[in-house]
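In the part that follows, the structures are each spelled out as structure tokens.
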Structure 1
Amino acid sequence: MNSATRLEQQIAFIVEIDRLKTVLRQNYLADGSRRENTAEHSWHVSLMAMILSEHAAAPVDSARVLELLLVHDLVEIDAGDTFAYDSIGEQTKAAREQAAAERIFGLLPAAQAERLRAAWDEYEASETPEARFALSLDRLMPMIHNSLTEGRAWQANGVTADKVRHRAESIAQGAPALGALALELINSAVDAGFLASSPSAQ
């Protein structure tokens, strides 16, 4: 393969991932002005990793955490953003995202495609300290956004505290202090009436 062809593949991938900016998430910006897109989320949670790495449950390779966070949502270009509490969408999420990973990472030259796909697989498996910490950040960020917007996405989607607490369990696994923060945010939201404590409380 000549260098021009390799460069063309790399540019094609770079142009393709621009589409991540068009994928809307359920969560709103901290000021509540609009819903965020997935590219904004990826940027924000990556900076979060740089600031909060000292809170990881085990020592982590910060550069690897950044790589996992920057790569893990690229599949949403094809698969869309499956809302965390969408039980129907969750049934097909894995298959949709696997197919997306094959196509999107496959745009790159083979070695780079393999590296990014390996990062995506590592995040999905959530077995390394880096992946567990990355997952913690990814799950904490929407809770912060909801706490700042009076539970706007939670309320719009009928989410209850028991579901949010269940999701917060993985945060504590990757970063105990952040897991404790998540529970504080949840309890404060319930106390303030921004998050229903149970389905019957809605």
Structure 2
Amino acid sequence: MSIVQAINSAIRRVPAWPLYVVLVIPGIWVFYQAVNNKLGADPLKALEFQLGLYALQLLVAVLLITPLRNLFNINLIKFRRSIGLMAFFYVLTHFTVYLWLDQQWVWAAIIKDITKRPYIIIGVLSFLALVPLAITSNNASIKRLGAASWKKLHRLVYFAAIGGSIHYVLLRKTWEQEPILYVLVVLALLGYRVVRSNRGRLGFFRRTGG
């Protein structure tokens, strides 16, 4: 048995549900650190930032699943839904911390931020893109929408990922390496999909003589 076969065999034996428990632990830990004033001079901003970063990392993980399967035959598809839902959980928590603890539900300030600050505008749009994905991340929605329509809807994850990475860059207000690296990784993962899709179309035209 090859290493890839062994990995896939082990993956098949692992249920998806424990992943929710594993992925929520970093969020609980960062909340604990914030409550106990262990996140530096501004624990609220650090908490808000870290929750958003966890969300972006999970979105990147979602985008990595298809290339891992196509290029290395490592099949993590069964975990994609749980990773995606946890990405939404962290985005929602990040946004809630901003609304509740940062802005204290002062809607005049919130609306001013959302309409005036580009990084917040992009962040909110990325969050909104994930809402229909979270709502329809179930088998009943696949049956109701049809597999083709469901897949098209879930391409919004591409917008959310690139928006989240740009949100990160603009948030830092300087050209730091880490935020730029996230943008480049997301673009590379999206570029891979474009190249693969176009290669498939070219192959179709060659076979049909088009």
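What follows is calculated from the coordinates using simple rules that are stated; it is not laboratory data. Remember, predicted model here, so these are calculated numbers, not experimental data. Cβ atoms are built from the backbone, for glycine too; each structure is taken alone.
Summary table below
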quantity: Ranking 1, 2 by distance in nm of label points 7 Å out along Cα→Cβ at positions 68 and 132, the structure that comes out highest; calculated: 2
quantity: Winner on relative contact order in percent (Cα under 8 Å, 6 or more apart) once structures 1, 2 are ranked, highest first; calculated: 1
quantity: Parent structure of the calculated result 1.1, given that distance in nm of label points 7 Å out along Cα→Cβ at positions 20 and 92 is the read-out and 1, 2 the choices; calculated: 2
quantity: Of the structures 1, 2, the one that -21000 was derived from, the read-out being helix-only ellipticity at 222 nm (-39500 (n - 2.57) for each DSSP H run of 4 or more, over all residues; to 500); calculated: 1
quantity: Value 19.1, calculated as mean count of other Cβ atoms within 10 Å over residues 36-43, assigned to which of 1, 2; calculated: 1
